[in-house]
Structure P
Amino acid sequence: MTAPAGAVVAIYVDLADAVAIGDVIETQTARRYGVVAVRVQQRGEHVGRQHLRCVVLGVGEGGGGAVHRIRWYRRGRGKR
C-alpha cells in the first residue's frame with residue numbers, strides 16, 4: 001500500500017553515507033521522502049543500518065538537504 005503525501009513512514013537504509021535530518025530520500029520511481037529523524041543501529045545483525053522517520057513528499061516538493069537515492073529490494077515471504 002502506498003502512503004499519501006504528508007504521511008510519516010519508517011525507512012531502513014544500509015548506505016555508506018550518513019543521512020541527516022532535512023535530507024531527502026529518493027527511490028528509483030522518483031518518490032521522495034523528507035527525513036525528520038535518524039537513528040543508527042549500534043548492535044545486532046545489522047550494525048550501522050540507519051533507521052529513518054520520513055515524511056512522504058508530494059509531487060514537486062523537495063528538501064534543502066542532500067538527496068540520497070535508494071532502490072528497494074524484494075522482501076522474503078514472511079515479511080508481507
Structure Q
Amino acid sequence: MKKVVEIDLEEGLEKLLGKRITLFCCRYIYTGTLAGVNETCVLLKDPSIVYETGPLTTADWQDAQKLPHDWYVQISSIESF
C-alpha cells in the first residue's frame with residue numbers, strides 16, 4: 001500500500017541549508033556553511049575545525065583552523081548542531 005507522505009523541510013539539518021552552522025561530533029567540532037545534506041553525510045563550504053571554543057556566549061571561536069577545501073562530515077558522528 002502506498003500512502004501520501006508529507007515532507008517537512010523546516011526541521012533538522014535541511015532547515016539550516018545555506019546557513020553557517022557548527023557540528024559537535026564525537027571527536028571534533030566543525031563549522032562552516034551547510035551546502036548539502038543526504039542520508040549519510042553533510043557538506044560544509046568554507047569549513048574549519050574548532051580546536052578551542054572559548055566562551056560559547058561569544059560569536060568567534062578561540063582557535064578555529066580553516067580546512068583547505070569543502071568538507072564532508074558523516075551524519076552518524078554528529079552529536080549535536
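Values as computed for the structure displayed
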quantity: If distance in nm of label points 7 Å out along Cα→Cβ at positions 11 and 59 is computed and equals 1.9, the structure in P, Q; calculated: P
quantity: Read-out semi-axes √(5λ) of the Cα gyration tensor in Å, computed value 20, 17, 11, structure in P, Q; calculated: P
quantity: Structure (P, Q) behind the derived value 27 of relative contact order in percent (Cα under 8 Å, 6 or more apart); calculated: Q
quantity: Per FRET efficiency 1/(1 + (r/R0)^6) of positions 3 and 35 (r between Cβ atoms, R0 = 35 Å, to 0.05), the highest-valued of structures P, Q; calculated: P
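No value in this document is a laboratory result; all are computed from the given coordinates. Just so we're clear, the structure is a prediction, and the values are computed from it rather than from any experiment. Cβ atoms are built from the backbone, for glycine too; each structure is taken alone.
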